[in-house]
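Please go over the structures that come below.
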Structure P
């Protein structure tokens with residue numbers, strides 16, 4: 001995500017959550033500036049941003065419960081504008097985030113409400129497997145359902161060969 005994409009991404013989040021763009025602008029401005037601990041990728045059609053997907057590194061706070069989620073990289077929401085859904089954009093963004101993460105970690109996590117079948121099926125097709133339903137993740141609750149922690153082991157990424165002079 002480039003700085004100039006922040007307002008468009010905030011608008012997508014606001015539409016999904018039924019809130020204001022201003023409420024989300026600060027969130028994405030912060031994420032845009034934390035490239036060592038987060039990434040936000042966008043999908044565009046022409047000049048229009050039609051979707052985003054994020055990933056963030058999580059470190060459990062000191063004194064966390066024994067069943068707190070493990071330290072590591074977590075895929076966050078992938079959100080596609082309603083008029084562009086069911087075209088493979090969410091899957092493409094998830095693959096790209098996994099590719100980006102493969103240079104940083106050997107395992108990636110993802111948390112979902114058991115009721116979110118679309119997301120669970122998308123991630124299962126990409127190799128995510130359920131790890132537990134007995135966990136807590138600071139700041140996350142599961143309204144009307146149970147949370148599931150998933151993980152996917154990533155294959156090591158081989159760097160591209162360097163051209164010889």
Structure Q
């Protein structure tokens with residue numbers, strides 16, 4: 001139990017570091033911007049209490065905002081995706097529910113389940129983030145293109161991370 005909590009704290013710090021140092025510097029013509037840090041919200045255990053899920057997501061988002069010089073958009077998008085996470089997990093739950101002691105990982109529920117879960121969560125995060133960032137609908141289709149391309153790019157990084165970084 002304590003080991004699992006320490007692993008999540010290490011993951012929290014590592015994802016902030018990777019986002020700030022590496023992923024914030026990857027941009028393809030301002031269309032594709034990977035926000036890999038959302039992986040933290042995706043990988044939290046199923047049993048994480050709602051208040052802790054929201055609080056840790058807000059903290060993650062606000063730290064990214066501080067390093068990215070944005071005014072709370074990451075905090076809002078990350079907290080929002082944490083808020084909808086239980087409903088998303090419920091909609092993707094196996095017929096018998098999630099097995100006790102398992103986590104939302106590719107190693108537990110397979111590639112297809114994890115890919116669907118990742119794409120939906122990242123799509124929600126990026127939609128909220130990019131539309132708040134634009135704050136106008138005149139560039140609706142340009143922003144939609146950014147959302148779709150960045151979702152694909154971020155999701156690929158997240159799925160690859162499951163094979164190379166995360167273990168059961």
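Read-outs throughout are calculated quantities, based only on the coordinates presented, and are distinct from any laboratory measurement. Everything numeric here is computed off the predicted structure, so don't read it as measured data. Cβ atoms are built from the backbone, for glycine too; each structure is taken alone.
Using the calculated result -9000 for helix-only ellipticity at 222 nm (-39500 (n - 2.57) for each DSSP H run of 4 or more, over all residues; to 500), pick out the matching structure from P, Q.
P
Comparing P, Q, where is distance in nm of label points 7 Å out along Cα→Cβ at positions 77 and 93 highest?
Structure Q gives the largest value of distance in nm of label points 7 Å out along Cα→Cβ at positions 77 and 93 among P, Q.
Assuming 26 is relative contact order in percent (Cα under 8 Å, 6 or more apart) as calculated from a single structure, say which of P, Q it is. Could you put the intermediate results ahead of the total?
Values: P: 17; Q: 26.
Considering all the candidates, the number was obtained from Q.
Of the structures labelled P, Q, which one yields 3.4 when distance in nm of label points 7 Å out along Cα→Cβ at positions 37 and 101 is computed from its coordinates?
Q
Please state which of the structures P, Q yields 1.08 when Rg/Rh (Cα atoms, Kirkwood Rh), for residues 45-108 alone is computed from it. Spell out each step's value before the answer.
Values: P: 1.10; Q: 1.08.
Computed on structure Q.
Using the calculated result 16.2 for mean count of other Cβ atoms within 10 Å over residues 69-76, pick out the matching structure from P, Q.
Source structure: Q.
Which structure, out of P, Q, was semi-axes √(5λ) of the Cα gyration tensor in Å derived from, given a value of 25, 18, 16?
Traced to structure Q.
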